[in-house]
1. For FRET efficiency 1/(1 + (r/R0)^6) of positions 86 and 142 (r between Cβ atoms, R0 = 25 Å, to 0.05), which of the structures 1, 2 scores highest?
2. On mean count of other Cβ atoms within 10 Å over residues 22-29, which of the structures labelled 1, 2 is highest?
3. Upon calculation of FRET efficiency 1/(1 + (r/R0)^6) of positions 54 and 198 (r between Cβ atoms, R0 = 25 Å, to 0.05) from the atomic coordinates, which of the structures 1, 2 produces 0.00?
4. Kindly point out which one of 1, 2 the value -21500 was derived from, the read-out being helix-only ellipticity at 222 nm (-39500 (n - 2.57) for each DSSP H run of 4 or more, over all residues; to 500).
5. Which of the displayed structures (1, 2) returns the greatest value of relative contact order in percent (Cα under 8 Å, 6 or more apart) on calculation?
6. If you rank structures 1, 2 by mean count of other Cβ atoms within 10 Å over residues 38-45, which sits at the top with the largest value?
Structure 1
Amino acid sequence: MTTATLPDREAIAGATNPLGLDGIEFIEYATAKPQALGQVLEMMGFRPIARHRSREVMLYRQGGMNVIVNAHIPALPNGAPPTDQPVLAAVALRVRDAAAAYAHALERGAWAVPPRVEVMELNIPAIHGVGKSRIYFVDRYDKFSIYDVDFVPIPTVDQHPPAVAGLHFFGLVQYIGNDRTEDWAEFYRELFGFVDLPAEQRFGILPKGRILRSPCPASSRFYLQLIEPEATVLDVEGDEGLQRIGLGSPDVLAAVAELGRRGVEFVESRGVHTEDRGALTKTWMGSVSFELVHNER
């Protein structure tokens, strides 16, 4: 992932925010091993704060970040049950008006996800994202939230645990198929108002691929990184999906030190190593990793 102070360029300054995007509300994992994934999240500074009223779903939080662990069957849009290896199954975007955002996306060619709402549950509109993932639209996040209806707080647990070293959502890394960069970039530009970062505006330790910046206000801005396979790979279109979460921190080395005390290990190799620009955790459970990126918010 990357971040930068963007220059005052006409192409970027003229970007619009058609949905009133205001950041990420939650990111969701689907897994058949929720306890094991919960241990990973707790090492990363998240705390379990609430349980879903009727499903095997747990809400974790630190600072302004919410992560949902979904072990309910079915957890994925195609009705498939979760697997032992966690999957980044959904991202929920904060918007000005969820119904209007949903209609806007469908008008521009998005595919609707049929709701599976049970009694006393909110109907959160969603469209299909990359692979088997969903993109939700949420407009209840200020004085009232979606969790007030669907989740029961865990007694005696702090509902707003502080973030480790100022960690916050920075973005998501998405793996895509051969020659699919422009297709996906157009998808995010047309539906949500994302803009391309200039090629020279690249920081962090894994700057490969195309970087898209959300049209959110600076306080809630996030990024998407689109990565195609290496040239030696013939075709991985079937493997498209959300790969990992990017976490911003004003002091990456301080965050790495604190997380290290919690048991988190970071990749140290010839090509990837921890520095003040960024760091990459090792991979847990075959698929779960986090990328730290220097980012002032």
Structure 2
Amino acid sequence: MAVSRKTTRLLAYGAIYVFWGGSFLAIRDMVATTPPLFSAAIRFLFAGVALCAFSWWRHRPPISGRAFQSSLWLGLLLFTCSYGCLFWAETRIASGTAAVIAAMIPIWILLGEVVVLRTQRLRFSVGIATMLGILGVCLVARSIGFEHSMLSGILVEIAGSIVFSFATLWGRSLPLPEDQAMRAGLQMALGSLGLLVISAVAGEMPRVPAAFAAWQSHTTISFVYLVTCASILAFTSYTWLIHHEPATRVASYAYVNPLIALIVGVTLGGEHVSLLQAGGAAMIILGVVATMLSKLSAQPEKQRVTESAASR
């Protein structure tokens, strides 16, 4: 029985909201024992190769030279740079803090669409939704607090988030493989090779054997979760959404992810949520609902948009 487009849309949004929200704690768990850039590399190498193999087995889709080159550039930006920054940052900041910083991604995308690309108009309803999300993020950030030692991690993740947003918008004009699984998998695989190179240059490789020896069952679970749920399922859902929905609306996942990260932190990480955090989470949900209900443009956007990250 065929699944309706509405059901597919709801499932896809659910995947990027929940799976990416839970990925922040899983990343934090991995980098606690494994070098961060290498951790990101093996996550996307396994996920990318699996998606490419599945796509080739099912369709054997042709890949033009231009599509391969575009996938290489996006892979380097989205995975080597953006996710490399996230993994490195989580060696210095908590998973909840990382989720809060990532919530700024819709703001960068919105600014790019309104100011640079001029494909969106900053309507009143969109402005209200955006302000609700920003206020919620600020409340959560205030409840967490930023120590001076966290500054480098915060700045690096902000830089990675800006690159993520730029690549998402830039990819609209790039030719990419038609098959969604190949499109996502090729970018992951190519980005993972860039991460491996940087990991080697950064001197992480000598630490890898000891890191694997220190893995426990929860580390393995985190790794499997990042590969299957947060990469294969969530990222392919993101590729479908970004191809059928306005980019700003799809980016609303970054408002929800801090809420999911807080819930996961409480239930699995033994963290505590203050009243300020709860109030911020409520604001974030309101911002997401308002964003989803808003009509971001009078006419549908041209849907040659690349699928980006992360994740997370």
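Any read-out appearing in this document is the output of simple, stated calculations on the displayed coordinates, not a laboratory observation. Predicted model only: the values in this text are computed from it and were never measured. Cβ atoms are built from the backbone, for glycine too; each structure is taken alone.
1. Checked 1, 2; max of FRET efficiency 1/(1 + (r/R0)^6) of positions 86 and 142 (r between Cβ atoms, R0 = 25 Å, to 0.05) sits with 2.
2. Largest value of mean count of other Cβ atoms within 10 Å over residues 22-29: 2.
3. It was calculated from structure 1.
4. The correct label is 2.
5. Structure 2 gives the largest value of relative contact order in percent (Cα under 8 Å, 6 or more apart) among 1, 2.
6. 2
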